[in-house]
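Have a look at these structures, which come just after this line.
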Structure 1
């Protein structure tokens, strides 16, 4: 429907009807206006499956939803580093929504993994904004290709569950721009999600739902968002203020109470009716975008989609450690130990919980392998060692040629609604791993978890496989990886620290009272660990394969460039092993001459390339200004400093295999405001300003001191280097008092010089 027709509809609506359109009709539907033929529209939880509820509704997954397909959670899909795969998964989800009459699926969730303790990390993609944004964008592209909307969430600063409905995330603008906003920005700009879901929390003291700066100034005016903003369920604090700020749709229904507040505000003149009209237009635009593209032929083929879930899972499983034990050989006696071998933990709890139509475990996948024996090993209802189960598992392992322990985090350890208290696995599972490793030298641990865990047993096992929360088909994918039917190709979208205390947010998570301070600033995840040169358990971007990849022939399209130019980077990747596989090529950029505090390196692009044994392919990246820039709060824009930048090609953030440098010339000179406190080093960056200062102070301050004779007391007390350093950091006011009574400069002279310098800057 055209905007003109939508506006005609709005003009025909009563004030009360318009207000009602800005609130849900119930838990999952927008309001209909039957007399005008405006239909209701259904939204549904996601983002890694369709959680459609028909009858008794709830937001946290207590009541049952329709049978559907659970794909790997965000923690896993990000590990694939595969945009095409995520787009394909999105297409499947979009088709499922069409088949079930769902207009918008609530996801993806791109909040940054600030701390391993966040209870909802399993839904989120990464500690890195580029990876999070690109992964989310790929999913959005797939879903919306089926004329179904997405709702990218939770905008903004929702990086913990503790006090999530009241806490204020306190972060400086540069940190927000470079880390937390950046995760949303790329996806919004490039893929245009139909809706955005605002978060519960405050940002620097202002609720996200009524934060005009981010809902309107940034989201719409800067990024070009043209859909509607909806609240997280129950996030509305002040309905009229929210509407003014740019929140169009309140979910769920307020039962009419907030609708009446809107009507009253319009009648009293405290809310312009044009603001209400604009909100209704935006909502109707999305309603009709779906309604006019309904695909009533769409079929939800659950068994077919289950196979797609398995395909995705195969690329989300990360091989963390392999001391020659993997792949296993079929026909040998292998012990499968642990409850999750038969009953995998494959999804998280809360609003994204899918009512799976079937689940494939590793034991299901091993049904045709007579060499597999099974022992439960532990219970996960509580962290308590069952001695009988433990003894059975140890004996099973003792009699086998190798043991695979399926362990991880139970539902009680991580879920929407609460944060983890520590980074440990249940001690009963740690004990199981220790006991099995004591009798069996060939042990592999397969982890089912949505966030990093400590591994006190890491040196006692030969292999570690991170399966994350791999969806309902995870068992088949695990079996194929373990036995070499599929070559592992995933890499970590987050750093696994050695211990919780190493995490940069440790001292400030989850905050005090209703405030949490992001004191680590931009140094989130690998940006912190790499800057500190800190030992980690497994670095960002790490993941092993059953083959080997070599890199060569790194080329840059230019050795020198302006910040307005683009740089083409190419590198050859060769499968130098004996098994076909997929390699993830990671491109990092580091500013070697920065005058501002920046990370050692930052991920700027990546590519996943499939290679047969002996095959070589050239991977090409194109870098624009943003790849070299930091956010400058003074000019409120992205800025590139002139200098040398390092282009790094890596297998992880810690495994950089090729580097080259490029010199970038900035086309933007930062404005300078001179005061009596301005130091010489900063002033002298402008040749004209330097000349002005040198002339003004020529008779009073010695800028080029002469050395005393060899062995002189003056040379020994104050070296030339010392004098130069002192002059470099001397403020203009520091020149007062130098020289004789006749030649010395006064404060009045300094103030006059400051006026001339600022006039020069304005000229």
Structure 2
């Protein structure tokens, strides 16, 4: 660089050939750009030297007064004049974790880093090393990894038949973190002392390196199995650089503001006028006005409980939809057609009115709003109603009634009968009594406030509360992972809790959610329920198949031999459209039948294996009436109200509610132990009144068999049928997180603090 002097650790030295620093120490090194005697004649030289120093110093320089030994700092940026620490001029992306300027360098703005979970490495401490006690290395085999483990064992007194829990602590540390030491081991049996050079990086380091560096996606997935996300140690989950967090408004950094719920954020915004100086308020006034308007839209659609930094991935479909709705309300566009599919999903009855008001606002400013909905209030508020039916699937597809509410009520449709009271979901005459309890104590995850939960056994329990009150955190985030670990040795990490009691009274726990039953068109209700295996066995047992030597695999569209090889059993061909979405067309060889000509020649009651796939459940029931193992599984699908779907209907075309009922039917078809706990999260999503009635009949049947059913629900038709209600609240977010009421529906309506109880009271009249 052409400079001959430097200031090293506060001392000016000449940089000559061969000059070295202690490599094991950290040094402060500054370039000495110039040494000047200050005089009027040196003005040009000083200007030039300052410019050079600024260029090399990134906008910051230091001036040393040699006579006084005083150092002064100068900068083009924000800088502390005492320490010399300078900051870049703040820009919007300084406060964005999606920009390199603002993101924490350790976690890249994610707020979390991946870390190996030791519990996942040793899922069963009682297992020996030989039998796969160390999960990532598997069962014993002759390879380098086990050779290293044997060397460590010789030094620390264990072998491959030692249980993981009995491995000495020092040896376990080497296995996990590695070592390069030379081990001297005496073989007493043969009287020989031998040296072993250990070159072992450790299982933790190996997994982490594979997760970061492996090019193969399958290896990365393998590494991810043993890792979990933990809060970043550098930013502590704030996601931003330390420098970005030093900027504060009214005493709070942007990270602190973003951890607030929308309700508290609104209160903070309102307080700024009083907490800022007149000069600061002059700058902030217009921005605050905009923030006020935007947060008000979100509050109006019932999302006040959400934190500003809530991950989009963790939002329910209804929450994401309502956020988009709030955006549109704020845009003030006119002459727009808005189409919303079940916007009331996950919304408590209390917040329903505010959602309806928001939709009416969109209408009133000159837009058209089309809502696909089953909610009674939404239907009754609509200006025009289209009722499609009369039934589902092949029995539907026609407009059975349309007009305003009075026109619908005067019709003979199923919807009309539920709206005018001809049909309804009744209240049980007797509430079941609990046969034992499961106690969960000291739950403190997210907004939960040291909750003690008692789940009654062998009854139907509803977990209720306004949106954001902590229902999912308590049940899906805490109770289910704990029981899943206790019963099945699963490694999912629950939210914090103190203790649990009574879990030994159940032998199985099943979480039936609305996630898809498969992510490709190859998955369908027949494959998911297991009935497809039985159907293939039936076709393989036919005389025609035996003559031809066909096995069950011949009738699988996932196995070579019987499937159409042009489309590989998919029935469809994908046409790639480059920059446009892919187009699916029927296979030109099999015409969508998925099997080759020879396989289709084998028929049962005149139908080929492809014809069977296209049967609806209700048509398949009489078709297989003499095959009990098939008929039983199909009957459970029919019982949960899915008689209209086809056996081979691609899973990608099923709604969340349909997928959930397929899972429920699958569980119903299994042998029942009578000691099972079923957890369902809003099973009525996307269901018509009639479908809810059918679903509740199935759920009540499950409870009658001695099982425990736990439902997280807002639907009053479900809640009023519960034997026991646990109501969380009273509000969402930080205003919730505690149990405000519990007992039978009749007891809940007497508790004034329960918002759910207020709405339930009208249903029980």
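Coordinate-derived values only; no laboratory data. Since we're looking at a predicted model, the values are computed, not measured. Cβ atoms are built from the backbone, for glycine too; each structure is taken alone.
Here are the numbers:
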| quantity | calculated |
| --- | --- |
| Which of 1, 2 yields 13 [relative contact order in percent (Cα under 8 Å, 6 or more apart), calculated] | 1 |
| Mean projected area of the Cα convex hull in nm² - highest-scoring structure of 1, 2 | 2 |
| Entry that produces 0.00 once FRET efficiency 1/(1 + (r/R0)^6) of positions 48 and 552 (r between Cβ atoms, R0 = 35 Å, to 0.05) is calculated, selected from 1, 2 | 2 |
| Volume of the Cα convex hull per residue in Å³, for residues 128-255 alone derived as 164 - corresponding label from 1, 2 | 2 |
| Of the structures 1, 2, the one that 12.9 was derived from, the read-out being mean count of other Cβ atoms within 10 Å over residues 136-143 | 2 |
| Entry that produces 22.8 once mean count of other Cβ atoms within 10 Å over residues 536-543 is calculated, selected from 1, 2 | 1 |
| Structure (1, 2) behind the derived value 0.40 of FRET efficiency 1/(1 + (r/R0)^6) of positions 296 and 424 (r between Cβ atoms, R0 = 35 Å, to 0.05) | 2 |
| Which of 1, 2 yields 6.8 [distance in nm of label points 7 Å out along Cα→Cβ at positions 328 and 672, calculated] | 1 |
| Among 1, 2, which structure scores highest (criterion: FRET efficiency 1/(1 + (r/R0)^6) of positions 336 and 376 (r between Cβ atoms, R0 = 25 Å, to 0.05)) | 1 |
| Among 1, 2, structure where mean count of other Cβ atoms within 10 Å over residues 224-231 as derived comes to 15.4 | 2 |
| Read-out distance in nm of label points 7 Å out along Cα→Cβ at positions 352 and 496, computed value 3.7, structure in 1, 2 | 2 |
